[in-house]
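K.L.:
Okay, got some structures for you below.
What follows is calculated from the coordinates using simple rules that are stated; it is not laboratory data. All figures in this text were calculated on a predicted structure; none of them were measured in a lab.
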Structure P
């Protein structure tokens with residue numbers, strides 16, 4: 001088996017075990033045993049359990065890029081539709097991968113993983129920021145958006161979302177034991193939507209973040225966990 005395939009196999013097994021037992025209750029030894037590899041082989045690919053989470057998130061970004069690229073090439077949609085499409089890709093993934101989302105959030109938003117989280121955030125900005133920048137420029141040129149420095153404004157919006165992700169993630173993790181916290185999560189998403197639309201100079205609800213779809217899937221997930 002080539003190195004890339006082995007790395008993919010390790011990630012797939014880790015993801016499944018995280019689902020089944022939770023991040024905290026899954027050890028590197030369990031992953032090694034399940035994959036059937038030597039300890040040295042594991043550490044050749046991943047330096048720690050947290051690095052596995054980074055690999056899973058990087059895989060997510062790589063999965064989304066073709067959809068972003070396809071949307072960016074379309075000439076039959078408006079800048080508003082294109083920007084909304086980018087957010088829909090993100091919310092669509094979250095709604096269909098709630099378990100992985102909760103797993104990564106539980107692992108990443110810890111003091112010991114602060115540098116890892118920062119690296120993941122920077123990688124996300126590097127990979128997806130250009131798409132957001134380009135559509136903001138397109139919208140300003142079309143007279144749809146009103147944004148200063150449009151060539152960097154998409155990154156600014158992404159940075160804003162990343163900057164308050166810790167608060168959103170904390171609420172999401174707390175909702176595992178206290179589902180009523182999801183109302184706080186919904187309120188925060190509503191505020192984010194309002195801010196994004198005002199920053200772009202468009203009417204409220206022009207751009208949405210798909211909160212209802214994601215929250216619906218989270219509620220189902222929490223109900224299943226409690227069953």
Structure Q
């Protein structure tokens with residue numbers, strides 16, 4: 001029996017296809033080196049090749065897939081420890097400043113950040129893939145609400161690209177959230193600072209979150225190495 005194509009409901013076709021492909025990558029349905037063929041995906045989704053190509057290009061900009069000349073797109077390898085450290089260093093420079101800027105935009109930004117925080121607080125408590133993906137979506141929505149809350153699409157696009165590398169790292173620990181409670185607590189501090197309307201406190205809370213996450217990633221990378229030894 002022919003399976004119906006995945007439901008495409010919100011946003012542009014390219015955005016929706018990108019979201020579905022990210023979920024598949026995070027869930028481990030695609031392995032590093034697997035080719036994602038534009039025509040095959042277009043047939044699966046019941047669309048033309050144009051939005052599929054746009055979605056794959058967005059994934060490429062986030063580092064989740066790479067382009068092979070004359071072949072197409074393939075799922076990227078895990079980021080190296082050096083790459084992860086460089087990404088977190090870049091976030092450390094830009095994201096606290098973005099949080100400070102978003103704080104000046106007041107209630108509309110705070111509302112979106114709180115909605116994402118409350119969703120994240122509800123999720124990530126079980127080891128099911130559905131719960132894992134829901135937590136990851138809420139985590140992304142939390143940060144994206146701040147980036148987009150700056151009112152500067154270039155800031156949002158740049159930080160979104162950096163966030164894509166975090167997705168690549170998460171991809172190789174599928175279904176595992178090593179810092180769920182800590183991350184939620186750190187997000188709560190950011191939210192409370194935004195709600196207080198204190199840009200300096202919001203910026204510092206974000207900086208603390210990034211520094212703490214950077215250290216957790218370093219520890220996880222070290223543990224992964226020890227486990228493989």
Structure R
């Protein structure tokens with residue numbers, strides 16, 4: 001028997017379990033943690049089905065960026081199984097045309113054989129400008145992208161381009177919800193997290209100062225602290 005809370009963590013695009021390393025290590029005393037593999041499946045619905053098939057009957061759910069999009073799919077498929085929700089640096093909106101065009105450009109770049117150039121091109125949008133010289137952080141991000149690999153990246157980008165607008169579903173989320181965003185997040189700006197917090201009935205918004213898009217790695221202690229509180233209230 002264990003009193004630890006089942007906690008399912010969903011990574012973002014080109015990310016793996018390293019995205020949640022600090023949280024996995026520091027929350028292990030109160031949570032039974034699983035980091036989902038989102039490298040298979042060519043749609044959010046398919047990814048959600050795979051995650052749910054391996055998940056316990058009830059669990060807390062946290063996703064960052066693309067992980068948030070998969071979280072919305074999980075909530076559509078099995079809303080009663082999610083007892084707590086945390087959404088980091090994500091949005092309920094579908095991609096606008098300009099972002100679809102950007103994703104297609106990255107897909108074309110990866111298909112041309114220049115996959116290693118994808119993450120360096122994205123890096124300035126992933127982290128706060130002041131951390132571009134943080135070799136440990138940058139190395140961790142590049143390492144995740146290399147492990148995820150080109151084929152999974154192509155599947156993930158196609159899923160992201162085709163994902164639905166989830167805003168109409170937000171009012172149906174009734175579990176305790178944490179919404180958090182880096183103040184300087186360029187990929188999913190703060191206004192989109194404010195929209196989530198306004199539309200989800202039991203949501204609380206936390207703004208992470210001096211932080212870009214990958215908040216769990218950029219501000220790991222702050223994120224772990226807020227998640228500990230979210231899991232225990």
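K.L.:
Supply the structure label, taken from P, Q, R, corresponding to Rg/Rh (Cα atoms, Kirkwood Rh) with the calculated value 0.97.
P.N.:
Q
K.L.:
Same structure, new question: To which of P, Q, R does the computed value 13, 40, 37, 10, 0 (P(r) over Cα pairs in 10 Å bins from 0, in percent, for residues 72-183 alone) belong?
P.N.:
Clearly, the read-out refers to Q.
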